[in-house]
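The next part holds the structures, each set out as structure tokens.
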Structure 1
């Protein structure tokens, strides 16, 4: 049995879908009342209600589990009772501890780009979970993806493909290794069984290094219209991030990560190249998004 934690999220649900398409038994840890649980049930996912903040529910979820894939995060959640500290830090560390106690053999964890510094609370918490996994005694894999297209090029971060609006951090000139959620999901599946991915960090990037300005031009070419670009100065993000951290670690993390990626986030991953899994280009993503919005 494979347990997916964060199963209703954009990445977790894609991992569940791909595992079920391969006939793998999947259990999804889902918080009570989640509106997305039914879609997972329809895929054949066994649903266990629980919460990273409640050890008892993790004990139940880990019964009979051989592998765990954890993508859970409070980042971007509309539930104000969730915090990065309680979910991404304390909750993930609790999951690692429970998994070890239940003799789970393999743990695949989705972290953040190795280029990001722990000035962002989210990154700081993810690095702590990475360290716990490395000392857990389990077979572990830490996936470290660069910017996710479905997040960084969405309305979550100020992109609106219906009206043609883009938000760019900094000058928009530095290259980033944009990667699609589906491609991260496929690497997560590979990590469950591939011996090359045992006890290693795996930085993940897309097939191109493109600046945000390049990405805007691609969306303009595919849509056939200009985009209105709102640019947020990097110094402003760097200055405001620690102030925001006194009130909301999620906002502070977004600002800090925005400031950092404004300097670029190129990924060079020999192991990813060796795996040679197909990767989605930004243009392919733009065509999909704009066609869906038409």
Structure 2
């Protein structure tokens, strides 16, 4: 196994075809790399880390990190690739907060990292990646979708913060502000609201891939849930994106939330794979 580090341009030259062959599974890696190619410090002051694993002259795995965030692993059919990336990441970083990757392959990385560092890993979240190529109309609900404006900024920040705290307890309001800034700086980023006598639900999209774009987060305040607003908003945004030239829309779900997973299936999203987020502690 040979691990080579690259900048964003070299990473795409080396691993672009490998990643694009499973675009849905690799939508996060592809979307982030596209942003980092334009501005390497989009997500922080530290230089991003790009690594590609080759075996027998072929790319078998890839990884990306924008410190201080988690390392993100690609799909791989080579069990030893996880260990090779763990060794290279250990050489590259003084510490690592966590790792995200395909549920089917992340175990090898975790075992190698523990052997190298003595750090135990704890599961933070199990997620499903979904993809849609068409929209199935949701049930009729009152209201309509509109673009968020500068006048909605305080509300958007409040809802982004509430989403983050709900998804990962302990996340701070500073992360909500950073998330909004990243979306605003993304040429393909959008934040939309469902309006029904006032804003009732929020959805965003960002980080385009060669043929698709990622939707998320989607958030409805607890007191306004179970009225169909999130379904209607996600379906409307997905339909606009697909009719506007994208072949796919992708989104992530918390597998511990059966309601959300059911909603997305009902409007045309289909499960692609499962990924896991793990955190490290000594």
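Once relative contact order in percent (Cα under 8 Å, 6 or more apart) is evaluated on every structure in 1, 2, the highest one turns out to be 2. Work out the source of 18.7, 56 here, i.e. which of 1, 2 gives that when Rg and Dmax of the Cα atoms in Å is computed. Only structure 1 yields this read-out. Have a look at 1, 2 and say which one yields 37, 35, 25 for Cα extents along the principal axes in Å, for residues 35-154 alone, as calculated. Source structure for this number: 1.
Where a number appears in this text, it was derived from the coordinates with a stated rule and is not lab data. It should be emphasised that the depicted structure is a prediction, and the values quoted were computed from it without experimental measurement.
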